[in-house]
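Each value in this text was obtained by applying a stated rule to the coordinates, not by laboratory testing. Nothing here was measured: the structure is a model prediction, and the numbers come from that model. Cβ atoms are built from the backbone, for glycine too; each structure is taken alone.
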Structure P
Amino acid sequence: MNGLTIQQFLCFDAVVSEGSFQAAALKLGRSHPTVFAAIKNLEAQLGLKLFDRDGYRVCLTDTGRTLHAGVRGLLNELDNLRTQAAQLAMGEEPELSIVIGDLCPVPQILDLLRRFFDGSQTRLHLHFEAISGPWERLFDGEADLIVHHVDSSDTRLEYVQLCEIRIVPVVAPKFLDFPITRAVTPEQMRPYVQCVIRDTARHSPQRDYHLIGGAPSWTVSDQLTKKELILKGMGWGHMPAFLIGKEMRARRLLSIGGRHFPGARGKLVAARLRNSPHGPVATRLWRYIEEAASGFRAAVNALDAS
């Protein structure tokens, strides 16, 4: 067992994940003989046969499969140590970049951030992005944190759930030439201008939500502009409920929600990349958000219901 190296374990893991010595060598940027020799030496040092080489493709033996689970855990711990070392080397970050998505209750988010950054020497860069824009900035390394909805199955991310956002399809009174019922159809709405938020992603595929194919549409950059257009009878669209509660109670906006326009519910989260190094300030901010999440949720829920 003496003389085992991390490189041997990395080669072992790469052969398992890539399915061949050649593919593992390409992944690691090493030569095929180097990877082959590393595995051969590892087997000799352990006194174990890790791979069955009799077939067209190498495959793990039962012993190799059992050992690989332990090696994978070891390599994960190594990654964690590297990340922790990078964080310790950072010191106090001079600046942080946070992206606020288009479905965020902005005043409440800003209150949350203000309480954390009051008196801080860390410079805060705030960006406002829509649809795919927040995800793109995060994955491009241009944001330390985003407040947006995410794909909860994406293992690249870790997130703190903040609240649920209810999305309601609305029109201004007298905007439609027919009575509003819960049976309004897309065909009935197709002649009317639909207001939609512009996706701010620069190189990711553009996305549209709730868009009726073939309908005339106006695009805007933010929810407040969209709300004003709808209030003025210049179009209709889906809006976050927290932003239009007063207007709906005053009957200045009317819901066309029903069987064909059910609206939507989205989970607003604070998200960051799981395996990226996070400095001391970013780490404290993350813990602060975790602790403040329930209070934030209650404030937004009250706003929605008020």
Structure Q
Amino acid sequence: MTDETSKVHDVVMVGAGPAALTAAIYTTREDIETLLFERGVIGGLAAVTDWIDNYPGFPEGVAGLEYADKLREQAERFGAQIELGEVTKIIDEGKYKKLETTSGDIYAKAILIATGSDYKKVGVPGEKEYYGRGVHYCATCDGAFYRDKRLVVVGGGNSAVQEAMFLTRFASHIDLLVRSDKMRASEILQTELATKHKDKITVHFNTTTDEIVGEDNKVVKVVGTDKVAGKKVEFPTDGVFVFVGLSPNTEFLKDSSVDVDEIGMIKSDDRLETTMPGVFVAGDVRAGATMQIATATGEGATAALHIREYLEEHERKYNA
């Protein structure tokens, strides 16, 4: 063993959301030395979700940040180490996997990729230019800046409706822009939107988002197209919140032997093992994931059990 690999972790988990934190609870309880690398928020998107209402065991619901904090505390209680930083590449070196990170190279016998997904962008003029200065992707993080202000929310799925309803705590009025003729959000959410928030939220169907316009370094309006009327429409606003779906965080796998599908989701077998032996995947970044916190934690537990089996095989193979 070289000086470089003198410290080899049993398992390194890339990401520290619900899937990875749950897996870490299982591995550390079995004395499997575990390091988690997180480039963003510990708890992932769950941590920046205002309220989680469908997680088993919380009959009244639970705040996303509180849920994430409890997961972290539980994993750390059993000995999980969490480090802030980014994994930029994974290389299969046979006995060990090499991870290139912003903190230097590290080595592991096994890896769990649980990087989750990030918010998709609309990709229109002004979106990038005014990011953080009027364009946002997290209502919980930035909604309070818009007390008594007008807002535009872009999207028609569950996240867009949930976040729009959350923003009514602060905003004076919200224009919800839905590019199709109907919403993809659940019937329950649509009913709640129509009954409890109709005075503060105006829904605009068949309306695209074409440009985010700013003046004096701040957003002043959104320009769109009314597809039915075939004409441009404008929505004066102080800020824009975009919720148009998620894209997987798999950029760091571009030159690796870990296979991804056409949209970048990681492929795996029934053991949640990827095409790189000893590298497993769980949660919202896995091809076929249901994008639910409950299933992410379940996959984390499943992956941990298979990682234990892999490490036992690894021990027999290299230390026989």
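Values for this structure:
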item	result
Parent structure of the calculated result 3.4, given that distance in nm of label points 7 Å out along Cα→Cβ at positions 71 and 135 is the read-out and P, Q the choices	P
Answer label among P, Q for the case where percent of Cα pairs over 26 Å apart, for residues 55-214 alone, calculated from the coordinates, equals 47	Q
Comparison of P, Q - label where distance in nm of label points 7 Å out along Cα→Cβ at positions 63 and 223 is highest	P
If helix-only ellipticity at 222 nm (-39500 (n - 2.57) for each DSSP H run of 4 or more, over all residues; to 500) is computed and equals -7500, the structure in P, Q	Q
Origin of the derived value 0.95 (FRET efficiency 1/(1 + (r/R0)^6) of positions 167 and 271 (r between Cβ atoms, R0 = 30 Å, to 0.05); candidates P, Q)	P
Origin of the value 193, where volume of the Cα convex hull per residue in Å³ was derived from one of P, Q	P
